[in-house]
Structure I
């Protein structure tokens, strides 16, 4: 390798990595540079080298890309949340579209596939309806609240995040004021001592209802009444104050026990014309507006006429299946998390939807059980976690011989891998649309509709 650590090189950025870093080439070596923009000409300090690539940081911007925009967040370069705040939103969407295209071609081997234009957000800011904010101590023993720096547990203090609603800013401010006045101690990850661990916030986008959940290493907090009063005074839309007990020495944010200190046990939102109760433990899409657009596409791709059986694997709290139920003869949802299944059943009942069944089981095992039961789904919806589907599940789905498979993915790489396996079973992608569920971050959602076209066609 012609470069080594601490070298200073001139580099032109030509594209973006899947993680959102800029990438350029120096003497046939790929150099990855965070916070760089395609079109930048930079002076770069090399931080780490490998055989065929290197990592660097911007030492000086020699010529700025035309896609750069002024910095609007003081924490952007440190907090590890946003990676695209330095470029305009249309350029970000193009980068995400290209990421999906690259995954389809390089991993899936689909070279003739046509992607629909990415569905961008109407507003790329203030969309997050959930925040998990760690609490710590800073210089002078001052309370620090914000977000972990990338690949660390070092808290970057943040008074306001532009991805979150203004009600969350008010809740953070009120909580910090209470914490300073109460003198409540802060949890220490190394010793396992201290009480205040996280501030966990949720908002219902359609109703504006806000939940403030305090995660504590104990049964509660001192001066709880004062905490409730200051939150009621300063947080617009406050509906619920919850104490969550987490005594475990773990990175998992929420413990298993919740107690309502004030207000309701849940907040209520509407999605696709349906009403959903959201508790601290409930799964719910973080970007409500984009979720409606994603589910609308899912319904379109499912092609239901009212006579079909829909199998919704990885159904969570049932939002996707329930949004399609009015157009199906029957909806069967499968989810491994017991609480999510209970939420799905309750959501169906409260929305007066009677043509549903929800099963608590592993997706592959449940699919096998349904096949043994003789259930013949006409359409299968898959919305797996980031790791995607395993080969056993794909085999089971193919044996069910549905007319269509709708696959929603939060990772283009695992999606492309799985589509390759589906293609070997005869299922070919007919339409692929990226959806930007998490603007300003590196993440991109993809929805695909497949139909059976015969085995081993590519």
Structure II
């Protein structure tokens, strides 16, 4: 049964923590998954969270803290000394999760924690991972894996496998390497178990498996795992030596973070924020795009002001200003959203910019024709001005086509120059298309009315 966090549960748990009622605390959280405990920790002050973790198994507590977002991790870790962090959390985590946790500590405290680790192998693995640049495969990989030499027999390989299995919580696959630690392939556990004990590993393993370099971009790695339905992906250095592996949970985290970032950019948020962040942080993230929208509104007002005298003579044109601006913004956001999604998923195909623009032009032309005809019929019935009917319909046709092409072009150009194309969605596209739509509307009106 899925755990559901309620306000009553938190209240009861806080009372148990304050009264140090161990029996009640264990009754409430004893059977919960680490992810559920992490959800609870999110709703507790850091001091109460620390007291709660005292009653949780060390391994489960470590996983729960590792599941928290960065800000909550920092707040909880501030309650612990370097010795407590090393013994309570780091020693119970895989190297990749341990590194993620250490990244939330000040540099001096981080080095102190590493120096306090009893397992020198683990400390060395953590130091290696910390040296990789953020955003690369090396930064999200784990060093814990199982590998065997291709020259071994099945009997010797099983002995070696038992030795290494003690250090690995989950064995996704067995990697085969040569004498120089270079990755050759992989071997399924089933094949290893059913093969004759005197058989050579070199005759059993699968060649030519997918792998990535430690310097590859983490988003590309995540897309590879998604495309090929991989549970684990080996990581090699520039010499082809096996240095780690990335598991599907790491790939899911990367894709989720990227989706959240793109959604925030499209919504006009310049930083990664949560509803629980401070007023200043939320304001700082939202204000820049609001200012952009404000400036766009001012420019739109200036465009209308330029044609103020004409609007005095033909005031009926003012009735359709909101419609033209809204349609321009909506169409632009639709087009840019499709392109950004395609760029993120690598589903745009090989046609390039020209083909995508032509396709979007065709779609926009059909949509524009339908909307323009509907608007023309409306104006024919409810307006006595033929000039207005033609002006609004032609302007809408031109505006929809322009907005669609602009919304397609901008994200593709940004992507070409290695700028996040998500910037092209939301407030930016809407603001530019609003202003351009008004210019097109009044330019056509000037021609149709002979202004």
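Nothing in this text is a laboratory measurement; each read-out follows from the coordinates by a stated rule. Model, not experiment: these values are computed from the prediction. Cβ atoms are built from the backbone, for glycine too; each structure is taken alone.
Suppose Cα extents along the principal axes in Å, for residues 283-418 alone works out to 36, 34, 30; of I, II, which structure was it derived from? Write down the numbers at each step before the final one.
On the way: I: 36, 34, 30; II: 51, 39, 21.
The read-out was computed on structure I.
When helix-only ellipticity at 222 nm (-39500 (n - 2.57) for each DSSP H run of 4 or more, over all residues; to 500) is computed for each of I, II, which one produces -20000? Could you put the intermediate results ahead of the total?
Values: I: -8000; II: -20000.
The read-out comes from structure II.
Matching task: 22, 50, 26, 1 is the computed value of P(r) over Cα pairs in 20 Å bins from 0, in percent. Pick the structure from I, II. Walk me through the numbers on the way to the answer.
On the way: I: 22, 50, 26, 1; II: 19, 38, 28, 13, 1.
That value comes from structure I.
Could you figure out which one of I, II the value 14.8 for mean count of other Cβ atoms within 10 Å over residues 195-202 was computed from? Let's see the in-between values first.
Numbers: I: 22.1; II: 14.8.
Comparing all candidates, it corresponds to II.
Can you tell which of I, II yields 0.05 when FRET efficiency 1/(1 + (r/R0)^6) of positions 99 and 323 (r between Cβ atoms, R0 = 35 Å, to 0.05) is derived from it?
Values: I: 0.80; II: 0.05.
It must be structure II, since only it matches.
Supply the structure label, taken from I, II, corresponding to mean count of other Cβ atoms within 10 Å over residues 19-26 with the calculated value 13.4. Please report the intermediate quantities before stating the final value.
Numbers: I: 19.1; II: 13.4.
The value was obtained from structure II.
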